[in-house]
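Pasting the structures in now, so scroll down.
Throughout, read-outs are computed from the coordinates displayed, never taken from laboratory work. Nothing here was measured: the structure is a model prediction, and the numbers come from that model.
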Structure 1
Amino acid sequence: MIRKAEDKDIPAMMAFLEERIESSMFLLGNLEQFGVDNRTHPHGTAFFLRETGDGITGIFGATNGGMLLSQLPGIGATEAQTYAHLLQGYVLRGMTGEAEQVATILEALPFEADALGVNDVDPLYTIDLAQVGESDAVVRAPQESDKALLMTWFQQLDEDNGLGEGGDMRPLDLRAEEAIAAETVWLLECEDGPVAMSAVNAHAGLAVQIGGVFVRRDRRGEGLAATVVAAQLAELRGEGIARAILFAGSERAARIYEGIGFQRAGDYRVALLDPPVQLGSPR
């Protein structure tokens, strides 16, 4: 049976997702922050539960901002068609999650394959922060005076990742303002000012998902990505965070994260439409 989630389901949903936390961070983070009824924030999510007599066996989410999220172990084509019917009229910008699950759901949705501007499968990694050593690097939260810098770096990061209209739709100035206000970005300082950044793009319980790793273009090739992430992890551990999760966008990035101590935890798919598509009848 598939049904829409209610407030009373939240404890069981959280327990289910926490058991599969490496590929559930966006679902779990959105659930913790916005519950099941938010209809205004882009990350507010409508949740659908797959249940048997044993309780929840899968969770599917559709955010207000057009992103689909899933934790549906064992999903097949017939079940994917069910979610395709639920999504008629939905403006789809993309989907992220465990690689095979996402592929199965996307195959059921009514859009042409060439609508995908990004369809990447990246290695998923996790690390116990108790294993992270101290760092001598100087990292800090951004200040208002860093707003223009953040805007430039966010734009360049999007370019590096090949993100078009399916990517982060918020204006650059708003993204920078939110990063400053929420203190979700760490800047690495060197003698010539900030040279790299790393961010938390999801937070659930005592776990975080790391993203937004960027090195200033004139300072690449110096190992600064590893330095900023390692320093960020040390800071997060001091704040009580127990686990960090990320997906690597390239083989080089994977080697960097493995060098820090991250362990492989599966494959993660990032699929983004360019431009977004309003979904009609399922295939």
Structure 2
Amino acid sequence: MNISTEFEYFYRNVSEDKLENPLLHRHQYRALLNNETKCKGKDVLLLVFVHSSANKFLERQQIRSTYGSISDYENEHIEYIFVLGQTPKPEIQQKINEESEKYMDIVQGNFVDSYRNLTYKLVFSLFWVNNFCSNANFVVKVDDDVIINLPLLIQHLRQKTKDNLLTDVLECCMHIDTKPLRHSNTKWDTSLLEYPFPTYPPYCNGNPSIMSIDVIKKMYDTTKEVPFLWLEDVYGGGFLPWISNIEMHQPTCYGIYVTNENMHVNACKLFYLSYEWNIIFHKDIWEQISKQMNTSCNC
């Protein structure tokens, strides 16, 4: 993977004091809200865990009414879970409690829900899957602004099952030779103290990723060995696969960015991403996908 010697030396020989984070390294997670029977006793081909901010009620509802409305497709079972952190606002928490009771698809971890805590959210997701949905064959990690072409994704995973490709699956949008942003005045700005090397290792854009269940377990175990970095994509999509010796791939049908100018979507993509998220936009894209469900695609 062309990782520099100094980078490899640092992460292979990290000092013990950098491995004492109670959540990342000691796995002292608690599910403040937990739908622990979500996968129990079920033959689950796919679990979709959606990273969602605590206050994004409309986005979650939109998913439930579009691709998240499909729980069984061609005799394959799909489960969905929304992963949240804590909110300091009691009125928001009360609404989340009611949402969880109604839909039974919320899990909430014991960390503050914030952009800089997305690495905690990722590892909490790995924790939850390992403890409560380890019977799934495949897992997709996705953010709440992505639309999944569920019919094509199921077709893609069924082909893997037929070909007996049930392990060591990590598929994503790959980034190679990406440099940290320094003094960029953006939310991705990363100091030398936070990350001292000139480039990141090859990594998966964390939104979205397809993983076989063994990859979830390997990466969760590996978190005990890897020091914290708040950049979730680099940590979860780069550090963890690298240390776990998991090879990443990018399918040709992986995904596409959709804008108002190219609203007529290609039905042969697994994921649709947009910088222009709104409920009407999301619904329109899903309707186009639904109309083309029987389109023949090679992925």
Structure 3
Amino acid sequence: MSQVHEAIAEATQKLADVGIDSARVDAELLAEFALGVPRNRLPIAADPPPERLDLLRRLVAARATRVPVQYLTGLAPFRYLELAVGPGAFIPRPETELLVDWGLARLAGIEEPIVVDLASGSGAIALAVATECHGATVYAVERSTSALDWLRRNAAGTGARIVAADVTDPALLTELDGRVDLVLCNPPYVPDANPVAPEVSGYEPREAIFGGPDGLTVIGPVIARSAGLLRPGGYLGIEHDDSQGEAVPALLRADGRYEEIEDHRDLAGRPRFATARRLADCSGPASGAAPAVPRSSGPGPHREDLSQ
């Protein structure tokens, strides 16, 4: 038995002993990183230098304390990207790729679309759109200073425009009102009392996970602000908790400025994201219409253009 095989078997057992369901996968991912060998070649890898095996054992020991694999390797795959992540960054999930699929389909045939990603985190949605939709102008909005550090790092060279702001601010990006083709959002949506995995509760930023008592604290303002941003016929997609498959569409209907409201399931059949289209002939809710032309709102949020 090779040293690599023995090390992976030992790592798998150690992780399984502490209750990690993905023990074998995690052991192989950490071995790939520590040994510098592609995962599909680990079964035939030559014996590595001792220091590489020591690194693997240290990583496995950290993973056994429930540090996320992505924080240990510093990378999180998302569609065609590998995003840099670490403490302070929300780790993108595969389920969110379905929301991006839906959004990209809505952009088909639009030349130079304008896209806004609200609560961008490390940039998964914004950067996927920026790199897969030629000619798109993409705004990535995030307020967390720690997340912004990762977002800036990941966005370098992509053309995405970073906006340091709160997505619940009614004055957010008012200069874009009535011009945006697509708004996508993966907000904090887990109800505060819901249990989450130790990796999430112990390491990922709470403000990126939990969305108030019902998980809708951020989603409500996002729906309202998006209606102002979107052009008539523009689209909104919002990821949500699997308990909110009725609540989020209900909020969209209650706003009064959307049509074609649907909820979508993930690959496991769970409610995962809601979508809607901005009405073309609606002046807005009783509280007042969102303006359809740019207007001044003072200094506005801090903006960084990383298109260079």
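Summary of values
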item	result
Identity of the structure behind 40, 20, 17 (criterion: semi-axes √(5λ) of the Cα gyration tensor in Å, calculated), options 1, 2, 3	3
Per volume of the Cα convex hull per residue in Å³, for residues 97-192 alone, the highest-valued of structures 1, 2, 3	2
Which entry (1, 2, 3) yields the derived value 5.8 for mean projected area of the Cα convex hull in nm², for residues 73-144 alone	2
Winner on relative contact order in percent (Cα under 8 Å, 6 or more apart) once structures 1, 2, 3 are ranked, highest first	1
